Structure 1
Amino acid sequence: MSKQGVMMLGIGDLGASKTPGETVKTMALGSCLAVICLDPAQRCVGMVHVALPDSSVNSSRRRDRPGYFADTGIPALLEEMTRLGCGADRRKWLVKLVGGANVADASNTFNIGKRNAMAIKKILWAVGLVPKAEDIGENFSRTVEVAVATGRVTVTSPGRGEWNL
C-alpha cells in the first residue's frame, strides 16, 4: 500500500520500489523481522515483514501471504525485486535485518525472534546473500523505514529515539 510516498508494509507483507521519492516502511517489529534488500546499482529497495520462520505451520497463510514466513517470504521478495529489474548479481546487494526482539516472552519459552533471525540468515546464505548490518534482539519494538533514493535505513523505537543502520 502506498500513501503519500510511503509503501507501508504490515505483518506478512512484502514490497519493492524504484520510485526515488518513496520510502518503504514497517512498524512495530517485536519478534518479527524486517529483511531489507537494497540493489544500489538499480536504486531498488525491497522489504519483507516476517512473523514466523517456517510456513509448514499454516498452508493457507503460506499461500495467501507468503511474506508472513521466512521460508516463503524471502524468495517472494527476491522474485519481486527481480521483476522490478534488480541486478542478477545479488552479491552486490546490501541486506539489513531489523527486529527479532523478545518483547512478550519473558521466560524465553518460544524464542520467536531468535528463531526468525536464524531461519532468515540460513535462507539468505543459501541464496548467496549475507546481512551487512543488523539491529536485532534485545527486548524492545522497532519501526524501520528505507528511503529509495538514498538507501538510508532509519530505525526508531519508543523511548529510544532514532538511529541509522
Structure 2
Amino acid sequence: MLALPQEIAAACAPLFEAVPLTSAMPRLLGTDPHHVQLVQEALRSPALAGRPSLAAGLWLYVDDLDRSHRICQGLHDSTGAYWHMIVHRREGDFSNSRYWRSQVGNHPLIAERPDLDPDLLIAAAEADRGRNQPELVARQREEWAALFSWCASQVERPE
C-alpha cells in the first residue's frame, strides 16, 4: 500500500514493522502517542532529514498530534495544509479541519485520488461519534498512506 523510495522505506522500516499500517491510527480521533522513540530514530536518517512533510506524517502515524501540529504550522503550502487538516480532524476539531481543507485547495493528491475525498471523510468522522467504524478507520489509513507516499515522492525545497 505504501509506495516509498527505498531509502525512505528503509528509514521507516523499524517503525512500520512495530506498527503495521493495518494497526496504525486505530481510532478516528487521536489517542495517546506511542512508539515515539522509533519515530525519533527514523527522523535521524539522512533520507528523512529536511523532509518536514514526512515528519508530520510520521508523528500522525503514532498519534502524536501535538508534534505533527507543530510541524504543520511551519509548512506554508497545500501539503502542509493537508496534514494540518488531518491533525484537526483527528483532534475532533472539525470546524478547524474544514478551514484547513479550504487551504488545501486542489492539491495534486486530490486530483490523483479523488476517491479519498477529504470533505466526506471530515463529515463521516464527525458523524461517527466515537464508534470508529472499521470502514472509516480503513479510509483514514488509506488517506495517510496516499499522502505519505505522495510526500515521499516529492523533492522538498526549503521555503
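Structure notes:
- Among 1, 2, structure where mean count of other Cβ atoms within 10 Å over residues 93-100 as derived comes to 23.6: 1
- Computed -6500 for helix-only ellipticity at 222 nm (-39500 (n - 2.57) for each DSSP H run of 4 or more, over all residues; to 500) - originating structure among 1, 2: 1
- Value 11.0, calculated as Kirkwood radius over Cα pairs in Å, for residues 85-132 alone, assigned to which of 1, 2: 2
- When distance in nm of label points 7 Å out along Cα→Cβ at positions 125 and 149 is calculated for each of 1, 2, the greatest value falls to 1.
- Label whose coordinates, when Cα extents along the principal axes in Å is calculated, return 40, 32, 26 (choices 1, 2): 2
Computed from the coordinates by the stated procedures, all read-outs in this text should not be read as laboratory data. All values derive from a computational prediction rather than experimental measurement. Cβ atoms are built from the backbone, for glycine too; each structure is taken alone.
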